[in-house]
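Trainee: These are the structures, in structure tokens.
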Structure P
């Protein structure tokens, strides 16, 4: 079955079962038994903005279960942005939303769901912004809904350090742990240099 045929069938099936929990086996069957049925579902979500959720978004769903929440489209990934550029931007931004700071997979305090990051434009395309990595940022679904045409300044290290210094010691240790986890190679090099100086 052609890619568009499987996607069309899956789109129709989701739309006729809004709000219902759907099992992966049934979705594969609807897609004509193709092995890439899950990719077609991701395309519906990422390229067409269908509000399809999984266990990563809601704790009451089990792995392999999907649900189309409603017919209101979510902000979709820009089709002109390559997978490589998306991966670069997410890594550069530390897999955190550049507006509210929440990390991918964390429970968002606004809607109680696991955070899904999107790629957003700093200067919107409607205002002449490009799809270059320098004009892209990671942004969560919650912030993305209200972020049209907003440009956010990135915090400077002096401001970040001032905030960290104000935090209690146990919170500072959490920051240290996160930094070591994000930059393990650099942390090891700094430790080695420190040991040599002693």
Structure Q
């Protein structure tokens, strides 16, 4: 998973994985670490000032039903309001991004657990360079029913209409599936795309 080129490409980046209690938070940490970035895990109750020096945030998965229990997502609303740098939400993090910016979340018409076939609608941003269809690993009952205004839907499955989305005017991305799980094809590519976006953003604001 790790190779010299990736290490040198991302070695100057600082990433914080915000822990929402998901079972695979440490996998997200390991993938980012193995790609060469400096990474740490922080609870979602952390003071925003303690993560302000990060170059990018990953909002992890977790079990809360975000629309019903937004308080279980800690201070992530403050992070989204003040961080101003690239953010990637995974599963519950994806839901919270949608909720925070005025989208609609809730129980999906069908829960997804295990492998699903992803159809890419727009192959740019975090989905740049991936195939038009590939297998991903799902673990959710809730979904984003309607993305916020100003967000573009990037991918869907047969049962979930918003599997990936991105803001058209902020460096904010959300994905429903779990790219950190080995069963997800192209997962490393998705994290690589995010880290490259972080690197571009960091270079642009210097």
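Trainee: If distance in nm of label points 7 Å out along Cα→Cβ at positions 121 and 185 is computed to be 2.1, which of P, Q is the source? It would help to have the intermediate numbers written out before the result.
Mentor: Values: P: 3.4; Q: 2.1.
Among P, Q, the structure yielding 2.1 for distance in nm of label points 7 Å out along Cα→Cβ at positions 121 and 185 is Q.
Trainee: Quick one: log10 I(q)/I(0) by the Debye sum over Cα atoms at q = 0.10, 0.20, 0.22 Å⁻¹, for residues 57-160 alone came out at -0.27, -1.14, -1.35 when computed from one of P, Q, so which one is it? Show your work: numbers first, answer last.
Mentor: Values: P: -0.31, -1.13, -1.30; Q: -0.27, -1.14, -1.35.
The value was obtained from structure Q.
Trainee: Sticking with this structure for a sec: Consider the structures P, Q: one of them gives 14 for relative contact order in percent (Cα under 8 Å, 6 or more apart) as calculated from the coordinates. Say which. Don't jump to the answer; show the numbers that get you there.
Mentor: Working: P: 14; Q: 20.
Considering all the candidates, the number was obtained from P.
Trainee: Can I ask one more? Out of P, Q, which structure matches -7500 when helix-only ellipticity at 222 nm (-39500 (n - 2.57) for each DSSP H run of 4 or more, over all residues; to 500) is calculated?
Mentor: Working: P: -12500; Q: -7500.
Derived from the structure labelled Q.
Trainee: If semi-axes √(5λ) of the Cα gyration tensor in Å is calculated from each of P, Q, which structure is the one that comes out at 23, 20, 16?
Mentor: Among P, Q, the structure yielding 23, 20, 16 for semi-axes √(5λ) of the Cα gyration tensor in Å is Q.
Trainee: 20, 13, 12 is what came out when semi-axes √(5λ) of the Cα gyration tensor in Å, for residues 33-104 alone was calculated for one structure; which of P, Q is it?
Mentor: Q
Bear in mind these aren't lab numbers, they're just calculated from the coordinates by the rules spelled out. Since the model is a prediction, treat every value here as computed from it, not as a measurement. Cβ atoms are built from the backbone, for glycine too; each structure is taken alone.
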